[in-house]
Structure 1
Amino acid sequence: MMSEFLLPVPVLIIDHQAMTSKTVLFNILGNLGYPEELITFSENLADAEQQIFNQLPNLIFLVITQQSDISFIHKIKKIYPSSNLIILVNEQSTDLTLHAIQLGATAYMLIQQPLEDTYNQLKTILRGGAALHPSFAKFLLSETFSPQNAAPKQLSLNPAEYQILDMVSHSATQDQMVRELKLSTYQIDGFVKNIYRKISSYS
């Protein structure tokens, strides 16, 4: 398959928790245009750290299931600050997702989801967009707009960004957002990515 966009290579998949299927990820990346010889897989963090030193992968997938996994993001960004880092998380690990983005993760994807969703979300990420799911959108709204939180803690979202976050929290599809907000898919992806940028500086 010919790629429709520039592909960051080489690729390193780090799954020290054995939470993902190596074959599935390789197939998805292959369907997006990645040559198999440019994809490597690591099952432990020490080996992964050495591979980052040796290969300087431009695209890194990191499985995160617990707080201790977050510390490895520091190592990745210290070795190769400009790497594109996609974390793979469980849907309910919203606090880990937030922390990872704040530390420099480019985007996140869910570990357990239909293959078609994984394919489409990765395609969106490679085009410069980002994924957003109802559980994470609800978490962001509760964390940043709860009456208990002081104003300095709130994300400074513009009206479109807030509407997108609110609609995603209610499981709206992208097609529904396109119709109701009268925005293009490209514009919605851009607003979601901008929410990520604001999250990265949110504390």
Structure 2
Amino acid sequence: MSQDVTSMAGRSKLKFPDVIYLLGIMWAVHAVQWLMPGNLHQYGILPRTFSGLLHIPLAPLIHGSLLHIIANSLPLLGLGFLIQLKQRALFWELTVITIVLAGLGTWLIGSQAHHIGASGLVLGLWAFILADAYFRRSIKAISMAVITLVLYGGLVFTVFDLRPNISWAGHMSGIAAGILIAWFNARGESLSSKDTRP
């Protein structure tokens, strides 16, 4: 009887999508920045500097304004939720790898300014879902890609946004990272499926 009660209690616990926790960290950092004098922009990625390399994990958490963080939070919430529908553990793995690869790309080709914000991560997740459908050709992957295009197809126009205060390098690096991860992911599963044992 006690085991039944325990199992029911476990099932009744509310499980938030993991992307909610990432968004919580982002908004907490933004609140700290709002309360502190000055800003945290110096912890963004400064291309081709040693400190810029060290700041790659921090840059996606820092935003320049309320509008900036809202603009990144909304698509990140939706894309993160879609990825977790595919596979819950995939979200954190994909997030970490995308942040690193997009950050390195920004560090290599970005302009000499501090690059901040989660747009590289957002576009990385977006590109991953679309590229995953192309490489896998499965019904589930294609369905996710169609939903992504319907909801967030407008993200493609960020590639053509060349305003000085927009990190074009971060956007392109995020897209490249998402495509690369999708290719490796699909190729790895394809190879493992061929590894048959007697």
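Values in this text are rule-based calculations from the coordinates and carry no lab data. Bear in mind that the values here come from a model prediction, so they are computed numbers and not experimental data. Cβ atoms are built from the backbone, for glycine too; each structure is taken alone.
Figure out for me which of the structures 1, 2 the number -1.20 belongs to, where log10 I(q)/I(0) by the Debye sum over Cα atoms at q = 0.18 Å⁻¹ was derived from the coordinates.
Source structure: 2.
Among 1, 2, considering only FRET efficiency 1/(1 + (r/R0)^6) of positions 68 and 124 (r between Cβ atoms, R0 = 35 Å, to 0.05), which has the greatest calculated value?
Working: 1: 0.75; 2: 1.00.
Largest value of FRET efficiency 1/(1 + (r/R0)^6) of positions 68 and 124 (r between Cβ atoms, R0 = 35 Å, to 0.05): 2.
Ranked by relative contact order in percent (Cα under 8 Å, 6 or more apart), which of 1, 2 sits at the highest value?
2
Suppose distance in nm of label points 7 Å out along Cα→Cβ at positions 20 and 164 works out to 4.2; of 1, 2, which structure was it derived from?
2
If we compute distance in nm of label points 7 Å out along Cα→Cβ at positions 76 and 100 for structures 1, 2, which one ends up with the highest value?
2
Given a value of -22500 for helix-only ellipticity at 222 nm (-39500 (n - 2.57) for each DSSP H run of 4 or more, over all residues; to 500), point me to the structure among 1, 2 it was derived from.
2
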